[in-house]
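Asks: The next part holds the structures, each set out as structure tokens.
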Structure P
Amino acid sequence: MFVEGRGPMFDWLKRNGRDMSDCGSSSPVQHLERFGCLGAHLLAIHLNYLAPGDATLLARRGVHAVHCPRSHAYFRHEAFPHEELMRESVNLCLGTDSLATVFKCRKERVELNLFTEMQTLAADVPGLWPNTLLRMVTVNAATALGLQGRAGELSPGAWADLITIPFTGPARQVHEAVLHNPAPVTASMIGGRWAIPPAR
């Protein structure tokens with residue numbers, strides 16, 4: 001719509017009376033920049049395609065990017081531009097989007113699940129390190145929400161929120177164990193109180 005000045009959304013908005021004179025000359029990211037909308041308060045969700053210079057502009061304005069791997073796959077988009085965003089040091093997070101955009105087999109139970117989102121991205125981009133993927137759903141996400149130092153990490157002064165999963169391997173494999181965890185969460189703490197107590 002913004003790049004080429006055409007398409008189904010362009011046609012629908014034009015039929016409904018929107019002035020379309022701002023379309024056909026720039027990318028959506030550049031359009032938002034023109035109107036002063038880019039900044040650290042903005043979560044750019046999906047961000048499936050970038051025009052030249054978009055990643056640099058997002059980084060300069062401190063915009064946070066949220067990738068939803070299963071939704072991305074559902075709509076058969078081209079490869080997500082994670083390398084370009086990471087090269088420009090854009091804060092990249094993962095999200096779950098909606099169950100309406102998740103492939104499922106008949107009688108299969110699907111759910112919003114960040115473990116599955118991490119696993120989907122890991123399968124799509126084998127070169128991403130497990131600790132990088134884990135940061136995308138913890139400290140990066142907390143930073144995007146303005147909660148750095150309070151959420152997404154276990155540190156002095158942070159909220160006492162955590163989950164536990166089964167793991168008996170060596171400490172050097174902990175990131176990979178979290179990424180590929182197939183088991184249900186065994187305990188959950190919120191604000192220092194057990195919401196799901198650990199088994200005794």
Structure Q
Amino acid sequence: MNKNVDRGRTTRQHLITTATEEFATRGYEATSIESVLKASGVSRGSLYHHFASKEALFAAVLEVLQVRIGTDVAAATRGTGDAVAALRAACRAWIRLAGDRVVQQIMLIDAPAVLGWQRCRELDEQHTLGGVRSLLGAAADNGRLDHEYVDVFAHIVLATMTEVAILVARSPDPATALPAAERAVDEFLNRLL
């Protein structure tokens with residue numbers, strides 16, 4: 001039984017890895033189940049055993065990507081001196097990730113169209129809002145802002161960083177857009193806090 005469970009997990013992960021590359025390279029609309037099957041070498045039955053639809057496969061890809069982003073952002077905040085420095089490091093890390101073609105295509109371009117605005121918002125709240133709220137709460141504890149603004153400011157920061165990331169991702173040259181975006185984020189946070 002354990003061999004079957006392990007094999008199933010391995011197959012599921014292989015499908016997610018393959019689909020991530022397909023979605024990142026082709027975009028959601030141009031990626032077919034057939035292209036994922038061909039690239040992965042997995043049978044149609046195995047794919048549908050793990051994922052009921054192309055949208056379900058995309059949602060799984062997005063979930064794994066969000067975990068990776070969370071890990072990368074958390075790593076960027078290690079060793080920061082205080083909550084404001086951690087928030088700045090996290091925001092800058094997220095903006096830099098907008099230059100990653102996988103993040104651009106899957107999270108910033110396709111996810112809102114595939115899953116809808118409401119579901120993307122729920123995912124942002126699930127994966128990101130709590131951390132932003134926590135850092136702003138710590139900043140409030142240190143006198144950097146009034147506690148009454150923590151929740152609203154957390155939503156403002158999340159929305160702003162998402163829009164800046166989309167701006168970088170949709171730029172004709174994201175690498176060129178990135179430094180100006182980082183400076184603007186720093187200025188925004190300086191004024192906010």
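Just so it is clear, none of the values below were taken in a lab; they were calculated from the coordinates. If you're wondering where the values come from, they're calculated on a predicted model, not measured in any experiment. Cβ atoms are built from the backbone, for glycine too; each structure is taken alone.
Asks: Quick check: 3.4 is what I get for distance in nm of label points 7 Å out along Cα→Cβ at positions 61 and 165, calculated from one of P, Q. Which structure matches? Kindly include the intermediate steps, with their values, before the conclusion.
Replies: Numbers: P: 3.4; Q: 1.7.
This value belongs to structure P.
Asks: Comparing P, Q, where is relative contact order in percent (Cα under 8 Å, 6 or more apart) highest?
Replies: Looking at the calculated values, the largest one is Q.
Asks: To continue, here is another question. Upon calculation of distance in nm of label points 7 Å out along Cα→Cβ at positions 45 and 141 from the atomic coordinates, which of the structures P, Q produces 1.3?
Replies: Structure P accounts for this read-out.
Asks: -24000 is what came out when helix-only ellipticity at 222 nm (-39500 (n - 2.57) for each DSSP H run of 4 or more, over all residues; to 500) was calculated for one structure; which of P, Q is it?
Replies: Details: P: -8500; Q: -24000.
Derived from Q, not from the others.
Asks: If we compute mean count of other Cβ atoms within 10 Å over residues 93-100 for structures P, Q, which one ends up with the highest value?
Replies: Numbers: P: 17.2; Q: 20.1.
Max of mean count of other Cβ atoms within 10 Å over residues 93-100: Q.
Asks: To test your reading of the models, identify which of P, Q gives 3.7 for distance in nm of label points 7 Å out along Cα→Cβ at positions 85 and 109 when calculated. Could the numbers behind the result be given before it?
Replies: On the way: P: 3.1; Q: 3.7.
Label of the source structure: Q.
Asks: Comparing P, Q, where is mean projected area of the Cα convex hull in nm², for residues 13-76 alone highest? It would help to have the intermediate numbers written out before the result.
Replies: Details: P: 5.6; Q: 4.3.
Checked P, Q; max of mean projected area of the Cα convex hull in nm², for residues 13-76 alone sits with P.
Asks: Continuing with the same structure: For which of the structures P, Q does the calculation of mean count of other Cβ atoms within 10 Å over residues 21-28 return 14.6? Spell out each step's value before the answer.
Replies: On the way: P: 14.6; Q: 18.1.
Label of the source structure: P.
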